[in-house]
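Please find the structures below.
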Structure P
Amino acid sequence: MSLQSQEQISSNQKISTHKFLVHNKGDHVGVATSDIEAGERVIGYCLEDDSVIEIEAKDMIPLGHKISLVHLEVNEPVLKYGIQIGYTTKVWNTGDYVHTHNIKSARW
């Protein structure tokens, strides 16, 4: 599968490139490959199996930062690379900006 997806809108074609990457199927977060605006519907690409996911961003997500792919409650484990990287410190909804305000690292 190509890293691009195409949608037909009326008689014009719009080509949309992925805006975030997911390392492993089952990960709870993706990493923005470019800035994502709040309310923007974005496409993500999974490196493990070439699948795509479409999400509406709830917040502005800067390049290199994380977007939530799932709903998680407080104090739940967070997966990235197929392993636990931390715990939620607040409730997450799909499309939320994930950063130090709502995740605690599993390292320390």
Structure Q
Amino acid sequence: MDGNDNTADRAAVEHVLGRPLPEAWPAGSLLPGTRVRVVKDAGWDGPWRREFVGVIDNLGAPEPVSHDLAWPGELMYWVKFDEPEFDCAGDGPYRKAQIWGRYLQASSDRDD
């Protein structure tokens, strides 16, 4: 399955969430297909075991982070990883995940 065919993933996520994933992309957000580097938090050893690269996935549009520690207007994105990855707790491997915007840096193939 690639980033253009997320039918099974979308159905599974919507089933778990109990709601449809959004389809409207917010103005100014990273677009599907954008290469990103997933970075670690400077204040703790997470949220991922290491830094790695991936691509913004079109599984669902970015959504506001609904958490007490969210920055004002912070979005979370679905990211498809170049290789399966483990989170800082050792869970995984994951092939994609929803990641807060603060942990994403736009990237290019040449600096990965």
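A short reminder: the numbers here are calculations on the coordinates, not readings from a lab. Computed from a predicted structure; not experimentally measured. Cβ atoms are built from the backbone, for glycine too; each structure is taken alone.
What to note about this one:
- When mean projected area of the Cα convex hull in nm², for residues 24-63 alone is calculated for each of the structures P, Q, the largest result comes from Q.
- Highest-scoring label, criterion being distance in nm of label points 7 Å out along Cα→Cβ at positions 72 and 88, among P, Q: Q
- Test item: log10 I(q)/I(0) by the Debye sum over Cα atoms at q = 0.10, 0.19, 0.20, 0.24 Å⁻¹ calculated as -0.28, -0.92, -1.00, -1.34, pick one of P, Q: P
- Origin of the derived value 1.5 (distance in nm of label points 7 Å out along Cα→Cβ at positions 56 and 80; candidates P, Q): Q
- Here relative contact order in percent (Cα under 8 Å, 6 or more apart) was derived from just one of the structures P, Q, and that gives 26; the source is Q.
- Structure responsible for 0, with helix-only ellipticity at 222 nm (-39500 (n - 2.57) for each DSSP H run of 4 or more, over all residues; to 500) calculated and labels P, Q on offer: P
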